[in-house]
Each structure stands twice: as structure tokens, then as C-alpha cells.
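There are structures below to look over.
Rule-based calculations on the coordinates, nothing more; no lab input. Predicted model, so just to flag it, every value in this text is computed and none were measured. Cβ atoms are built from the backbone, for glycine too; each structure is taken alone.
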Structure I
């Protein structure tokens, strides 16, 4: 554990000493206590009243305060801020002032005076609720804020309605902090004096009994009264600590290899037609995506903040967007998330921490148990069915999220939001192959959000490039990579070596200084090149420009950098372009060289 600053520990110790000092002073005076003169029967009655009233008040606070905390955590707008301030007002009031306000409401002359709560057990409960409720409300709000809303979103896509999501996801995840808030509310209610003595002096609660005993006998009578108070409070705090203690989980087991999946060779899934025309205006950002595709697997690629995840969430029904969404002619727009038959796997996988793997996989309302068991077997999860998410490796969590999404009775859309982004490179490549094998055997349409061009190339049949909330290029993946259409699109696809040139009649590009790059492959690929004489921009990824003695084009090495990760960065002049490439560490020194670029790796588009 990292050491703490000495000043911090010193300040903490000083406050602890101050908090403990009154208790130590009381212990010193034990010999002066008047144990014989205490009214034991009255003390027992007062303790019973305080315990019962605090218990009832805490139950009522929990019944109404937990929903209020959820509303404050999930609500938006000025009214949420206003309401959050109102519920904290009792904390700012002197207790006697709170009692006066309660008398205005519940006293004999108040609007609710006819209820007869004054000088009644119910009045004690009312006073304790008023002063103790903020402790639970604040704790509940903080607890629900800490619950990732994506957990609730995924539950909605799995068929759960809002009430069920609250009961089965939000409340269990927030329960430990809420329980701590309930304990604090009980302790505050148990010790309440000011509001209680103003509204309900009788029957005596323990604080009022203590006040009366002090007035009659002074300090010697206090220790026998305080002893049961401290004992009861200590028992409740110990119980609360035990109930809210962290549960130790086992370490993540080693990830087993994925079993071989049964192939579907020769089986052609019917085509699916996805059409989107959706829009949403946000402060400083306009989201406007129009897309039409008949591919089985679509990848959405773009920089951070371009609207990739928003597109996926809109398809799932989790974003409030205007426009049209159709799948095979059926309009999805009016359907809530639970009715869209989507299998949604968000970033981070959104696995509720309180559910075992077996319960995660069967969490959908329309889960087919046989299908869930089949997916658990196919994805190698049978050996971890009783484990919790914290006990799983990242790869296992990814598999659980996928099995959960695919175990529904009907899945029309598989939505994957950067499912491999949190994994290291070897595991990412492995799971990419595994997931692709699963998707190839499904009839559902898959939409994958990614920031990795290699991932899009490996997994998608069609590629959509987004920037600033708009589609800048869409089409078959190979076509988009070969003809990105703009420098921005080329850079999104990983191109860093970019130059200018002019198209020649034979399918080559004149890049200056007598150098021409072949842009049409001998097998005929590249026939959609711009016409001869067109000024174009061309690009390739740094590792696709190969320095070799048998290279087709003359070039010159301008500089060589230090070797990093087994590769050497180099500056290269090719025609009129100065490029930065990566080459083998043993590559020749500065000077003349020859390079080659596979025409299929060359991206070409008309210059603006």
C-alpha cells in the first residue's frame, strides 16, 4: 500500500482524539455515577420508544427516500437541482427550528393538526423522519450516480421494463451504499432531540428522557442513561458494518481456449436490409446519419466524438433521435429498446457485479435456456458459470456479454461497441477471430463500432466512416479502403504517407521526378480509377511502402530513426512526396534506394 503523507495522518489523528475525548472523560467519571437512583423502568420504556420510532422512521425513509434518490440521480434539468437542495434543508436547520416548522404543519393549529400527531408516538416518527431523511436520500443519490447507466441500457435491450431494471439492476448494484445510508438515518433518528421535544414531548424518547434526567439529577445520573444509548448505537453500527463489508472474490481463472464452433459452410443467410436516416441536434454538435446497407456485417469507423456509439445506441433505441430506422422494411423507430430484438454488447460489457455468469447469460426476459446453455458451451464458459464478473478475465467477460446477448429467443441485430478496445493485442486478435466465427454462423445483422481500421477490415463486409456526426464515406470495405474519397477518410483508415500526383492512361500515378506508381493491379483490380489527367491524392500505410533492392520505383532515404518495437522509422522521398515509413532495422543507410507498393494497398482519390 502506498504510504500516506505525514501531515494527513497527523490531522486525522487530531480529529480522532477530539471525537474520542468526551467518551474518555465519561469513562473517568464512572465512579461518580448514581447507578442506584436511575429510573430503570422509565429508561427501558424510553429506549424501547427510541428504537421502535427510529426503526419505523427508517423504514418509511427507505420506502420513499430510495426512489427519491434514484430520481435525483437520473433526473435532468433545473428541477433536479432545486429538489436536491430542498431535501437537504433539514440538515441546515437547528433541530429546534425544525421542530417549530413541524408544529406549524402538525400542531393543533396547523393544516394537519387534526391528525393528532403531537404528543404521540407517530409524532416522534414524523420528527425523526424530517431530520434523518436527508442522510438516506444523499447516500441513495450518490449510490445510484455510481451505477453505470449502460447497465440499465443493456437491461432494457434484454427486454426488461423500467420497473424491473430498477429492481433487478440499479437497486442491487447500489444496495451497499444505500444500506450505509439507512444505518446513518437510523442513528440520526435514534438520537434526535430538538424536533422531537418540540412536536412530541411524550411519550419519552431516549434523548428526551436523558434531558429530563439531567434536569432532575445532574451529571451523576447521566452515565447510567448514556450506557444503553451507546450500547444500542454500537450494536447497530456493528451490524451495518458487517452487512456492508466488501465480499472477497477469487482471482480470475486462466482463460480456456475457445472450443471449435460448428461451421455453416454452404449455408447462405438471407440478406438483411438496414436503412437509417436519423438526426439529433445537440449543443455544438449535429448528429445526422443517413445509411443504407444490405451487408451482413457493417463496421462504423471514426474519430472520438464522431457519433459512432450514438449511432449504435440509436439503433438499439437508447438515444432520442428523430428520423427513420428500418430493418427489412420494418420500422424500428417507434419501438422501445425491449422490443427491438437487439443483442447489444457495449464498451466494458456492462456485467452487473451481483450476478453470476449463469445468471448473466440468462438475464434476458426472452432467454431460451437451451440456447443459453449452448452458447455457454460454445464460448467455453461452462467452467465459470458460478463466478462473478470480478472473478473473470477481460476475455471471459467479453464472452459472457456476447453469450448474454445471443441467448434471446430472437436476435435481428447484433450491436458491438468497440468490444475489443480494452484488451491487449494478442488477446484482441484472438477474440476477434473467435467472435467473427460466431457471427458468420448467425442470421442476424451485425453492426460493429471500432476505431481500429484493421479490425474493420477483418470483420466487416461494409464500412461506414463518420466524422462530426455525418457519414463521409460508405460502401464495401475493400472499396472504401482502396478509394477513401478524401484525405480525412484516408487518415481514418490509417494512412499516414500521403502524396499528390496525376493519373496516367496506363493506370499509373505520376508522383513527380519521373516516378510513377502502379495503381491498377494486373488482375484488373483498380478499374474504377479517376480518368487520365486527373489530379489525385494517394496514400498508403507506413508499413505498406517496402524498401527492397527489387523495388519498382526509385526513392531516396532522407533519415533513419532509432529502432522501436522491432521497426525503424525512416524519412523517404518518393517523387515529390516526403513520407515517413517504417522498415526493417537492417535497412540501408541514407541515400538512394528502391521501393515497392502493392497496388491493392494504394488508396487513390481525386484532389480537391
Structure II
């Protein structure tokens, strides 16, 4: 009798209004065979039903035929294809609704996430529910939809359409190297996929009280699949959240008081309005080298002497100055405007990612920056201090901010002073700790004090830090630091010995002594500076000039660490004034 009841439910209620679409012929045929097996297993004669239910067509090409009298329930695991073919004209018009947020254009330079295939399927599902006036959507999606700034228009739109939103973050993001809260392994739901997943259930029924709830599911893949098989909306331990502008995050955010304090600050692109992402090289083994001489010798060897005049300083990671051939032919994305600005004598650029999957960070450079200087995962934005405007040098400081600071302090600060103050804020431990979750998702916002002395004190600390990070002449003392062993040995497997305060560079005895733990662990964003610098030079002996660079690097890191207490005091005085 139970089997007969299931058959009647399928035959009389579910199948008459069921529609499914598959664009590929082979996949459609396999789907029909699977559907027939499923239906026969439940006592339903399935030959013609499977043909009628699952149709070969492009679901995104145009509006599907409506099914009269049926409550729409849309289920899907749409493909995640970041670089999708162009959307159909009909779908492109639908997606326009997600290119704005709170009535304003997104103003994003790169909106590629809005072109992802799963985004199009979700927009199709929303459109179908809107046409009917009620219904349910249950999709498995890329979990960057929960918090990506580019997709804030998507989230704001879903909040308007649906009364109830259930968000189960399945995590498993290999790019973020996610771990469970207890530090244990966290695997992706799908084998071979780097991006994390999320299960989203959207309910539209006029009269329902609006609410958004969220839950997390961490752990090994098998454990997640078991939890999904046995669980339900009713049994999940949901936490109610209240998404709010400007990002409308679909995950727990900061408390409202902290976020309000953060948003009182000036966004970084409201301070330095002209900015660009860093260079993308593309052929590092050919067009880059750790020193100018090596690169020039390579060019002569391969017969590219025409490239010799284009040998230019380049910064791929913090403190790791290298050289590259700067021509459109040699560099995949060469950012000519940024290069024009930075080639002015005395100019520098602030380097900050727009969002952080890892630790927040900032750096400064006078050289051309790579596109991931600060973060191993997120693209770095470069904010030049001065601009080359048709041969004229002018500050890259927003006029509105300059006018505001002039009124506040009685006179406008120098552009370099503004940069130094901002740099001090970005490196203050208290700023990073308090606003770390917000910095993970958007550009920093900088609070300015009401009193000029507070501004000047923090700017002074920030300028000292800039001097250290640029490697300018300063305190070069290396303390007890010394390189022991045969310098002709090539660094290989690098390991730190905390008990001996030593970095082991080669098993035959090459080591760097006198390195305290705080120096070894010093980070800029995702990069452990010393480990990263040494790892880039394994497999060959360190040259004499590189050994000098290593001593200078450790001196700069020591100076940076010594500055932190004064920097933190100046920051607290500035924000509390």
C-alpha cells in the first residue's frame, strides 16, 4: 500500500506538472534512462512520461512555457562556469536587475561573477517564481554568492522577492584552505572543485513573515553527504541573520555597532580615487628574473636584445624586488597607466586587496607591482600617490577629502602625510582585529581624527613603517643575525627551529642564526615574508648581493615589529580623540 501511495503521488500530482531541461543530447538521454529506472522502482510506467518530463533544450535561451495551475518548485545544481559564453539577449535583460543595488549601479570594474552560469540559472528561477507569484527554489550554488561584493545586487533582489531564505553554507573552499572551527579537515562536497558550495532554499508566499536563516556544515565529504541525506529544513540548527546594505551579506556579519563605526570611515577609493590592479606577467620563466644581470644575460642568449631597454623593477611579493621585461608583448596585462604614474621620480603606490580570503594586509612600493603582492588568493589594487596627468604631476587625493581635512586641521596635509596616516591605520593591530571580518569582504575604511596632532602622530609612525618597507636607508643593524655554513650550498628544504632561533637552509649545515620567532612569523597579508623570500631562491647558492639583501630584509622586519607598540598607541589615540 505504501508503494501504491507513492506511485499515485508521482503519477497524479508530481509528474503532470514536472518539467526538466538539459542542453546536451547525451546527458539528456542518460537523464531519461535514470528517470525511467526511478519511476519503475516506484511502480510507475515511465516510458512516455520520461520523454515528456525531460526535454533537450537550452533553459537560458528564452522564457520557458508556463505550466498552468502548478505551484512552481524549482530544483537544480546548475554548472559553475566563470567564463561562460555570452548570455542570450533575454537572459542579459533579466540580469540587468542584478547590476544595480539600492537603485545605484554596482560600479564594479570586473563583473565576471555576474556572468557565471549558476547566476543565470538562479535569475531564471527567480523570474519564474515572480511570474507565478509564489513558489520554492532549492539550488546548490557556488558559496561566493553568499558574500561576494559583485553579487550584492543579486542578494538585495532575492531579499525583495522571497519571504523566507534558508542558507546552508557547505564550505569546502580549497582556495581559502578552509578548516572546520575545531581545526579539523574540511572537504568540498564535490570532488575536484576548488570553490566552496552552498545549499539555498528560497520561499515566496505572500503573508509569510520575512526571515533569513543561515547554518554551516563543515567536515569530510562523506560526513556532509550523510548529513544532507538525513537532515531537513526542520531539523537544521538555523541562526537568523539580518542582511543589510551595502553588501547584504548572506552569512553572519559583524555586530551593528562595529559595522557602524567601520562605515563612518572614508573608503580607500574615496581617499585615493585612481587605482588599478597590478601586473599579470604570464611568462615568468622567460620575462622575469631575481636580478637585472640574470635577465639581461637570458635576453642576449635567446636573441632578444631589443628587450634590453625594457628591463624594469617589479615587485611580485612583499620585499621581493625582481626584474621583468615591461612591454605589451612580454607581459600579459601590463597596466600602462599605472606604470606611467609610478615611473615618476619619488612616486609610490599603496597596495591593498579589495577583499581578503586570508589575513588582511597592505604594502607599499616604488616599483611596478604584481597582481597578488599582498594576498596569495585575492587580486591586489595599487593606489599611486601621484598621477602623471598629461605630463603634469598631481596628487591622487580626492578633492572632497582634502577640503574636509583642511577645514578640520586648518590646512590641508601633504599627500605623503595622508598616505603615511592611512598606512599607519592599515598596520595597526587594533584596526585589523576589530574590523577583520569586514576587511575580508571590502576595501578598508579609514577613520580620520578631529585633531591635527593625533593625525600627525599616527602619520609619523606610518612614515617610519613606509621607510622600512621601501628598504630606504635606515637602521641596518642585524643584531645577532649570521649566516653559518658554506655559502656555496644552495638553500633547499627550509625549516625554522624555534629552540635555536635558526632557519635551516641546507642539511649540510647552511643556516641563518639569530632569527627570533616573531621575525620568522612576520607576515604581510598571506605571505610569511622571510619564508617566502627564501623559498623563491632555493636550488642555487645565494649571491653576495642576495646575502646583503637578506640582512637588510631582516633589519626592515625588526624595525617594523619594533614600531608596532607606538603605532598601536597612536592609532588608539587617533580613533578615540
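Structure above, values below:
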| quantity | calculated |
| --- | --- |
| Volume of the Cα convex hull per residue in Å³ - structure with the largest value, from I, II | I |
| Answer label among I, II for the case where helix-only ellipticity at 222 nm (-39500 (n - 2.57) for each DSSP H run of 4 or more, over all residues; to 500), calculated from the coordinates, equals -13000 | I |
| Structure responsible for 6.8, with mean projected area of the Cα convex hull in nm², for residues 354-433 alone calculated and labels I, II on offer | II |
| Answer label among I, II for the case where distance in nm of label points 7 Å out along Cα→Cβ at positions 514 and 530, calculated from the coordinates, equals 2.6 | I |
| Structures I, II, by FRET efficiency 1/(1 + (r/R0)^6) of positions 322 and 554 (r between Cβ atoms, R0 = 41 Å, to 0.05): label with the highest value | II |
